[in-house]
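Listed after this line are the structures, all set down as structure tokens.
All of the numbers you see were taken from the coordinates with simple rules; none came from a lab. Keep in mind the model is a prediction, meaning the values are calculated, not measured. Cβ atoms are built from the backbone, for glycine too; each structure is taken alone.
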Structure 1
Amino acid sequence: MDFAYDARTEELRGQLQAYIDEHILPAEKVFEEQAAQLADEGRGWERPAVMEDLKAEARRQGLWNLFLAHHPDGAGLTNLQYAPLAELSGHSGIIPEALNCAAPDTGNMEVLAEFGTKEQQDRWLRPLLDGEIRSAFCMTEPDVASSDATNISTSIVRDGDVYVINGRKWWSSGAMDPRCKILIVMGKSNPDADRHRQQTQILVPSDTPGVNIERGVHVFGYTDGTHGGHAEIEFSDVRVPAANVIAGEGEGFAIAQARLGPGRIHHCMRQIGAAERALELMCRRVTDRVAWGKPLAEQGVIQDWIAESRVRIEQARLLVLKTAWLMDTVGNKGAHTEIQAIKIAVPRMTQWVLDRAIQAHGAGGVSQDFPLATMWAHARTLRLADGPDEVHKRSLAYRELKKYR
């Protein structure tokens, strides 16, 4: 087995690393200051102006839509080629958006590219590919256990040439951003059909009458504004054209599964990068800080944390790369076990490394002076997003047991 990255991947890795060093890292403080100023002015969901500069530079350098494989506007990369690039993008929370590779837009773009009609693609995919607008995916609901997607209860009912939508969603990531112009809503269109054919996905412009964005749901006290927030939305007799249905009635569950597979691996790739940055910050901190007459780096417990962090990161990276390779060679279904394995293992690993990095920073680790606290909150959240650990473990155990039944 060849563990080396191919020539194209190495070239893009070098280019992306230079972009991060020269543009992203110097802009992090500027981004924070501009975001704080917007919040003081009551415009906290707007994007800091520096983001448009970063996006323009990324697009100029061709570091744009790197996630999108099968589309003329994408980079044409395999999952294995994209994996190390996504890892680099995990070093900072502002990188994915700067590269137009941020969730939920990535998943929504993939859905529109694969399942959308030409009219849907012209109206919504095109501006998303160009980074002119943002989008949201409305699946999770407050009143049901949404980890079982068949529980979704928002109704999507045909009425002549339109569909009428009623229900309540939350954790609709991206919907608080004023640039969010389109929502992909998953609801129940036929309660009497097979349980995996009851759901439909439909495009709803965010300014449609009856769409009431009520609040942004916080994450461990953070607004998570860098991800466009997570909205709670009420849909009250929302009427949209029948042409807005994606791929046809009853296809919603299958589309969701197709959407979440790549999304899960993208999250895990970025989490490897977050863990790497946490380890770097920890090493720098313990080298510079002195206690009891010697650097913290000479304390045995600190050395144990550093060594254990390196081992855990390498283990997780290899599993992620294997998963990416399987997705390229046997498809998402063939890589189902590995996709679930990394979704369980990688956020948990990253959370562990971040916890030690925070501890090594002392009180500073939980402050806004370092990125560790927000990175930890994101890693912990990913143990719920796209399906909680327990759901993936249940499915994994079922497949393992099936061999012996």
Structure 2
Amino acid sequence: MSLPRYPEYKGSDIEWLGEVPAHWEVAQLKRVLDIQNGADHKSIETDDGYPVIGSGGPFAYASEFIYDGESVLLGRKGTIDRPLYVTGKFWTVDTMYWTKVSADACGRFCYYAALTIPFDFYSTNTALPSMTKSVLSAHPIALPLYDEQHAIATFLDRETTKIDALIAEQEKLLALLAEKRQATISHAVTRGLNPNAPMKDSGIPWLGEVPAHWRVTKCGRFLSVLSGYAFPSAGFDHNGNGTKLLRGVNVSVGSLRWDDVVYWERSTDDGLDEYELQVGDLVIGMDRPLIAAGMRVAKVKEEDVPCLLLQRVALLRTSSELNSDFLMHWLSTPMFVAHFSPETTGVSVPHISPDQIASFVIALPPNDEQRKIIEFLDEELGRLTRLCWQSEQAVQLLKERRSALISAAVTGKIDVRHAA
């Protein structure tokens, strides 16, 4: 969409805002929004009533309401970059500000303007980004008259709805691709690649039938599990001296990440040789093994060594009868999650033990068939990964387009009055 600029501009004297349309006003946010503090809701929490709104939207109910009307909610701590627009009776929490919209201001325009606030510039705390009421109230905005505010808001409502629909389509595709990935892995490691292979009952209800020539066995028969060494944190080196320590924070889904790394200075006969990782080893994060992206299991690569295994991470070293890549695919299935999750339900920090890993039952084909399955999965998962990457890129570009369109409209860089 190509949109015109305004015929005449003037300087705003604000570096990040730049020029604004000549007939617009440069005002402080408090000119259109009267900012008020939220409040703790627990004393009035109920099963029904008025929505209690946090940075992610309504999450509880209150027997009283803090305000009835149109309001823009602004994050005070932690979520300062996520304004919300609400109407009607509501309660908002003490980590949010709520606002009264001025009679001569359009609430939707104020909401879109709030999305452009450079929160990182104003934040008073890097660990927990925070905004004070006085600083937020003094934030400068470009402000047209009400009718033009309404026209801009109408235009942005329509265009962002279109963009959001495209984002939703891509996110739906990503969910379908994730399901396809899981189904492809699960089918390959439990049924093999030959649809005409004779089958047998595995004797395991959740596993069902498997190829007749496969073994159904605990994977512990074909691997050793070693928990990491309890290196005292007082001896950690943060300057790159010594050998890298593989901690839980370094184990991601399918790979190791070294953006946060500590080192250990080794000495002769320090007894740590058995904790040295080798290329091809599998490692699994034992605390919170399952995250939103999947199982925190990864294969050690050439660029990861030398490194030493720290506690809360387990080393899985397979025998010649069990290909480590085949095992890694098994450990990424929902079946493995179902194996250990009953013992971690309700635990504040879910933890998996070496015994739980070793006792997991798998269907094990001969070595040559394992290799063929691995080759098949490498190709199929590579294709799915490329499709996921394309969808993720599309989502990122659409979000950038959405932000740029909002910023350009509410700061007057484009004239949308006729488009609205």
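For which of the structures 1, 2 does the calculation of Rg and Dmax of the Cα atoms in Å, for residues 45-140 alone return 13.5, 41?
Details: 1: 13.1, 37; 2: 13.5, 41.
Going through each structure in turn, the value belongs to 2.
Work out which structure the value 78, 62, 42 belongs to, where Cα extents along the principal axes in Å was derived from one of 1, 2. Don't skip to the answer; put the middle values down first.
On the way: 1: 78, 62, 42; 2: 78, 57, 48.
Here the read-out was taken from 1.
Given a value of 14 for relative contact order in percent (Cα under 8 Å, 6 or more apart), calculated from one of 1, 2, which structure does it belong to? All intermediate terms of the calculation are to be shown ahead of the outcome.
Numbers: 1: 14; 2: 18.
For relative contact order in percent (Cα under 8 Å, 6 or more apart), the value 14 is produced by structure 1.
Say we calculate mean count of other Cβ atoms within 10 Å over residues 69-76 for every structure; which of 1, 2 gives the highest result? Each step should come with its number before you reach the end.
Details: 1: 14.9; 2: 22.9.
The maximum falls on structure 2.
Who wins on distance in nm of label points 7 Å out along Cα→Cβ at positions 29 and 61 among 1, 2, i.e. which is largest?
Values: 1: 2.0; 2: 3.2.
Comparing 1, 2, the top value of distance in nm of label points 7 Å out along Cα→Cβ at positions 29 and 61 belongs to 2.
Between 1, 2, which one scores greatest on distance in nm of label points 7 Å out along Cα→Cβ at positions 301 and 325? Spell out each step's value before the answer.
Values: 1: 3.9; 2: 1.4.
Largest calculated value belongs to 1.
Given -10000 as the derived value for helix-only ellipticity at 222 nm (-39500 (n - 2.57) for each DSSP H run of 4 or more, over all residues; to 500), which of the supplied structures 1, 2 does it correspond to?
This figure was derived from 2.
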